[in-house]
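*Asks:* Next up, some structures in structure tokens.
Here, each number is a calculation from the coordinates, and none is a lab measurement. Only a predicted model underlies this, so the values are computations on that prediction, with no experimental measurement involved. Cβ atoms are built from the backbone, for glycine too; each structure is taken alone.
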Structure I
Amino acid sequence: LICPQGREFVYKRDSENTKTDYPCITQVWECKTCNRCPLKKECTKAKTRAVRINPILDELKAHAKELLDSEAGIQLRQQRCIQAEGTFGIIKSDWQYNRIHRRGMENVENELYLICMGFNLMKYHQKKLRMILS
């Protein structure tokens with residue numbers, strides 16, 4: 001790794017995050033010569049610049065990009081455009097639902113279930129109205 005000034009980063013340690021369901025290990029790299037650097041204000045607010053790299057995540061992202069750029073991935077993305085994006089657009093734009101308001105996986109799931117149930121009830125109600133009016 002090289003900083004914008006052209007100096008090399010030095011490997012410092014592995015950092016483990018166990019707060020989530022899936023513990024992940026990130027590598028911490030630091031640039032030791034930031035004190036007299038003319039680009040320090042643009043680069044970092046800390047004493048030295050530190051970069052965290054998760055090699056497993058980078059590998060998974062590369063694999064996902066490879067799958068998305070394949071022929072089958074392109075077709076699936078086109079289908080997603082047609083099928084799911086309209087629903088999420090209605091929920092986000094028409095209902096002004098832009099973020100999840102709960103914490104914890106179980107609470108988040110319950111909130112999403114309620115949003116989906118509300119959307120399905122709205123569709124059911126509109127279908128019944130169309131049947132009555134026609």
Structure II
Amino acid sequence: GHIADGARRAERSLDDIDVVGCVWFSVSQDPEKAKDALRDLVTFYGPHLAPEMIAKIGLSPSDFDPIKEAYAARDPERARALMTDEMADIAIHGTPEDCIRRLEKLVARGLTHVRFGPPLGPDPAETIRLIGEEIIPYFRENPPQP
């Protein structure tokens with residue numbers, strides 16, 4: 001990938017490079033609440049994401065046209081209601097187990113550091129507890145293998 005190519009050109013080892021990924025993230029013991037917490041973020045910013053990025057999850061810019069129309073009509077509630085499950089998959093969301101499975105895929109691709117971005121979850125206290133008690137310990141106990 002691009003990072004490995006850059007490391008080679010700089011005569012550096014990938015082991016010396018912290019590969020950081022900032023992910024939209026929402027965790028809850030209730031996966032529907034975790035997904036619902038994403039609606040404002042995904043519907044507001046999703047229409048402006050790079051086509052190449054959203055294509056990786058099977059979306060195209062035109063999928064967001066109804067959302068853009070709802071915002072143009074000053075109807076944010078309708079825009080929120082138009083978020084599909086596929087659009088929600090722009091973010092990592094669900095139960096701690098769901099989130100761990102998605103994060104493992106990023107780690108397998110070389111991610112060494114995760115920055116959890118908003119909304120984090122429907123309940124800030126629950127989110128902090130789940131990240132601190134379930135997600136971080138999982139990765140401490142199961143470090144990526146070289």
Structure III
Amino acid sequence: ENLKLLGAGALLHDIVHSAMHEELVNKQGKLSDTEFNLFKTHVAEGINILRKHEGLAKESLKLILHHHEKMNGKGYPFLLTGNKISFLGQIAAIADAYDMLTTTRPYRNALTSFQALSTIIKEVDRYDPMLLKIFIKILVRE
């Protein structure tokens with residue numbers, strides 16, 4: 001059941017990226033504070049879109065709400081810490097970070113899997129250590 005909820009939330013977690021201002025998503029270089037604050041609204045906008053559709057489980061919605069939260073409280077939109085972040089949101093946060101690092105962006109080339117994992121490990125206080133360990137084991141097996 002958790003796998004279905006994870007899959008549904010993961011497929012829809014960045015639903016509004018396509019509707020966001022193209023100049024933010026494709027900007028060369030770092031976003032300004034104002035631009036980043038505008039970018040962060042995609043979580044709430046996505047939830048507002050998805051709440052109109054019946055059938056999406058509450059846990060999948062929580063994943064979408066929490067996929068940018070960090071265990072150390074430095075994520076967004078709620079600055080949640082530790083277990084205040086849903087279990088599926090914690091998993092999605094790790095996968096989302098890995099995906100962002102291994103995908104080519106307008107301002108940088110994609111990192112290799114090794115480089116991405118090295119970066120994530122250096123930021124270990126952002127993620128649940130046990131979930132991160134499982135994520136790494138899965139990637140190393142492939």
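*Asks:* Please state which of the structures I, II, III yields 3.3 when distance in nm of label points 7 Å out along Cα→Cβ at positions 88 and 104 is computed from it.
*Replies:* Considering all the candidates, the number was obtained from III.
*Asks:* Right, here's the next one. Any idea which of I, II, III comes out highest on Rg/Rh (Cα atoms, Kirkwood Rh)?
*Replies:* I
*Asks:* Among I, II, III, considering only relative contact order in percent (Cα under 8 Å, 6 or more apart), which has the greatest calculated value?
*Replies:* II
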